[in-house]
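Take a look at the structures listed below.
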Structure I
Amino acid sequence: MSYLVLARKWRPQTFSDLIGQEHVCRTLQNAIGSGRVAHAFLFTGARGVGKTSAARILAKALQCENGPAAEPCNECPSCSEITAGTSVDVFEIDGASNTGVEDIRELRENIRYLPSRCRFKIFIIDEVHMLSTNAFNALLKTLEEPPPHVKFIFATTEPHKVPVTILSRCQRFDFKRIALPKIVDRLRNIVEEEKVAISDVALNAIARKGDGSMRDSLSTLDQVLAFCGESVDDEEVIALLGIVDRRLLLDTSGAVFARDCTATLDAVAKVDSFGYNIRHFCQELIDHFRNLTIIKVAESPSELLDVAESEMEALLSQAGSTTLDDLQRHLAILLKAEAEMAVSGFSRLILEMALLRMCTLAPVVPVDEILLRLKGMESGAAPMPAVSERVIARQPAPSAPSGHRRETRPESATPRQESPGEGGWAGFVAFVNSRRKSLGALLEHGRPLQFTAECVEIGYPSGSFQLSCMKDQETLASLKELAGLFWKGAPDIKLTPLNGGGPGLPQSVREKKNLEEEKRKREMEDSARSNPVVSAALEIFGGEIGEVLEVGQDEDAKEDED
């Protein structure tokens, strides 16, 4: 007698046997009990979650000689024939191999005839999304107004490929991925019936390999039993399936939390020696740290995590030894490492460096604690600098008269009357800048070789961008006009190319600004370094001064933008 694989031997025969799809079973049973059975159903979901099994059970419930009933009896000839696949009134069609319009036309011809023995003619079309467009079109009219003795049950793993015209004519049922604990419970019942000795650890590994599919889990169990016989060893199961031992994940995360660099490197060495895929192990670590993070924030983590009870206890214990901030930082490092592995040939090195970085992460000091530790140093000291990842010292701006705010630019309803040439070269540049900013920006880079009411001579480096822009006739005309307004006359304009900057040449406005800014920054930094509070903060946190900002500088800049 030929061997019957577990997936077929233990295929669900009643709605109560259908694991993890209680919402579908209840709806179908209520519909049968109330006599409100639709003429077309669409079962969608991942592979191996019970779509075709549910279609057969529904067919048996409708055709049962003791029904229609909420549960088929599985004893009458109709139920037995459907179970064996020999019923003349229940047709199981593979949509992948019957894709053409001719197949659907043949089906339509068959529909016209009454059932031979049962109440209905039931057509179960698996992988219905594989039908061609013409085949779907040929099915439309029949599907919309079928004879009363016909029922359609479609099954597919890709409902998005089914035309909306078909979807709108069916009652759709979405089958869920089966939760890991439910798969483990079902596997436990099966191995007890099969009289196989196997631990929960091995069953968990098999169920995890199934990835939410009962059929895949049973196929994996078949493979394990063929290798191990009636006594299954945990290590043999893990080696056979090539999956990551959950204990290795717990050991790795425990080493990270203990800041044990050697232990983390040993874990990577074990992964490599066992022949596990390094990138896959990194992905498993990401999922493991994700579980720990959910445990830290969720009131009922067992409802959100797809893990066994024994593993949940270990996760709860480990999550209590770390903080949410650290878990989020660890996850960020692992996610970056996994992305790098996709484009690199050094997966082991990337994982080792990531784990070492996780082990040596500096502890996060809460802001509240920083403020409390520094608050005690404020008494009798200079104004407290703002402290962040970089120590930033702030210095008050030059004081303004009482009751007046420091302004960044003058505001006046009527301009002050100026004498010709007042302010010298800097005043002229400011004058031009107030009327034509683009020309003023060019003048800031020029050197005033001669600046009188008769002649304005400006020097620029030979071949420079500013010199080429100034030579434009329109620009020269604008400059001459503005110089005439400034001097209240008509000075000549001369542009002189310069080869380098000699010691005797006057400075440009831009050079003066840069020198003044550098001097001011040095003075502010010296003041910050001499501040006793800043010195104490640097010593406490082992930091360094990264930037010195003037008090009110950020706010003034924002107001200028507004």
Structure II
Amino acid sequence: MKHWSRRKFLAALAGAGVVGLSGLSGWRKPAFAAADPADQFTNRLRLPGASGLYAAATAKEVRQFTVSELDFEVLPRILSPFRAYVADVGGRRLLNPTLLARPGDRIKLRMVNRLKQPTIIHWHGLTNDERNDGVGNFQVEPGKYFDYAFTVRDRAASYWYHPHPHDVAGEQAYKGLAGLLIVTDDDEEKLARALDLARGVTDIPLVIQDRSFNFEGRLEYKLSREQMFAGFLGEEILVNLTVRPYLDAARRIYRFRILNGSNARSYRLAFAQGNRLLDYYLIGTDGGLLEQPQKVRESFIGAAQRLEVLLDLRAASGNDPELLKSLAFDPMHNESVDEKPGKPAAGAAHGTGADPHAAHAAPGAIADGTEMPLLRINIKPSPEYTKQIPSRLSQLPKPAAAAGEPRRFTLGHDGKGNWNINGWRFNMHETPVTVRRGTRETWLLQNNRASMPHPMHIHGFQFRVLERQNSPAQIKALSTRRDGLLPQDCGLLDTVLVWPGESVRIALDFSHPFSGDQTYMFHCHNLEHEDTGMMIGYKVKA
């Protein structure tokens, strides 16, 4: 039998009318390579509904997640094996539901594992005791269950939940296990009233993930040794698990809650109409609202990070569609080079739309740093809208900076394919870092030049960024402050993207209400890096 590539196979199916999906008929070439990329975006964006994928439910009403493998149409009219957190609430069947809560809410939920692998749910960004934080030390074997019971103690923000078992977190998240937990408070409700925002209509989550598919159009996760080292890169970018999506929108202000749910890929987000980049307003980060809106035209977002933005479609020209896109950038995969300070890595992309380090991507995958459209926004006739963005949004706690020398962490690898932190690699029986409950510390995260960008995530505690030093030119260009901070560094974070050669100083407050010693994780949220050992445990002593 003649061997066909999966793209040729899918294109043939589409041409024969078998697939019936206009988005797939364009797979002969990537969407970003089309003469008019917007023409390739023909699938309606999935939005949270009353049931189904990402359906919204009050967190207190959800009593059980059954972690299941089922068939799901990731690509329209093509069933693929898919893993989901399944909940039944009031006769509704929810997949990876969007949980809604307020500070002080008590969440009690049983997780039942119906997979053939161990799993556990990590409540990403929330301050929980070590048992309810959800990491591999508490992973649940197939057929078993785990009971969570915790109080929401953190600020209003867009948090998320995903698997965190040892060695297979990347595979499980890739195959579908991820959902949002949105915490609201009075400031959030005030903003919604000021801008007349409605959840799921004009206040919209956008979960960005890259995926690959086999010749049948089913999800595929196969890693070479090189991909295990650099991280998984897919051949299509999905938003809310929709391939090449569009959104019909009114000429008004929209709020987008953006989660980079990709395993490893970073994005340089911008909104464009034709060749013109549009202003938008950054209003929130991992830990909720900023004090004031920040007007920007582009923002980097690393794996696991969240950005909340306002887009005013009244500024659009005519009725031409807008595109949410990722601009071209140098991905800085400098793992085997030792360039001089200020000198770009050999062959680095300079706005060309191509990544010279494409060897890290599987055949057919989109290379890191490639310019590509993500979402088409169609502007429709609409009633007059006169709302204006408030000048004040919320009040942030002051950074908990500590005097004296910071605790230093160096991000690097051993030259044999193993990423590490200060030379340490993960051992579930070791906690090489110990801090005291109630203390404040400054940590300095230093990334080697012979490295790649690392989205560093700290469990248990949010933090503030105090300073960036030795940032690459493409990052420096986005800072307007002497301390090198980016607009998104001005909020509360649980994950920070650290570029090769860069040092990022952060402030943490290790106060918590839990009794006894607590053990948490500090790791790179490139999930292939996490799975292969770029993670350490740290203990908060009572």
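Laboratory data are not the source of any read-out in this text; all were calculated from the coordinates shown. If you're wondering where the values come from, they're calculated on a predicted model, not measured in any experiment. Cβ atoms are built from the backbone, for glycine too; each structure is taken alone.
General observations
- Of the structures I, II, the one that 1.5 was derived from, the read-out being distance in nm of label points 7 Å out along Cα→Cβ at positions 302 and 326: II
- Sorting I, II by distance in nm of label points 7 Å out along Cα→Cβ at positions 198 and 222 from high to low puts II first, with the largest value.
- Computed over structures I, II, relative contact order in percent (Cα under 8 Å, 6 or more apart) reaches its largest value in II.
- Of the structures I, II, the one that -2000 was derived from, the read-out being helix-only ellipticity at 222 nm (-39500 (n - 2.57) for each DSSP H run of 4 or more, over all residues; to 500): II
- Value 2.6, calculated as distance in nm of label points 7 Å out along Cα→Cβ at positions 118 and 510, assigned to which of I, II: II
- Origin of the value -1.30, where log10 I(q)/I(0) by the Debye sum over Cα atoms at q = 0.13 Å⁻¹ was derived from one of I, II: I
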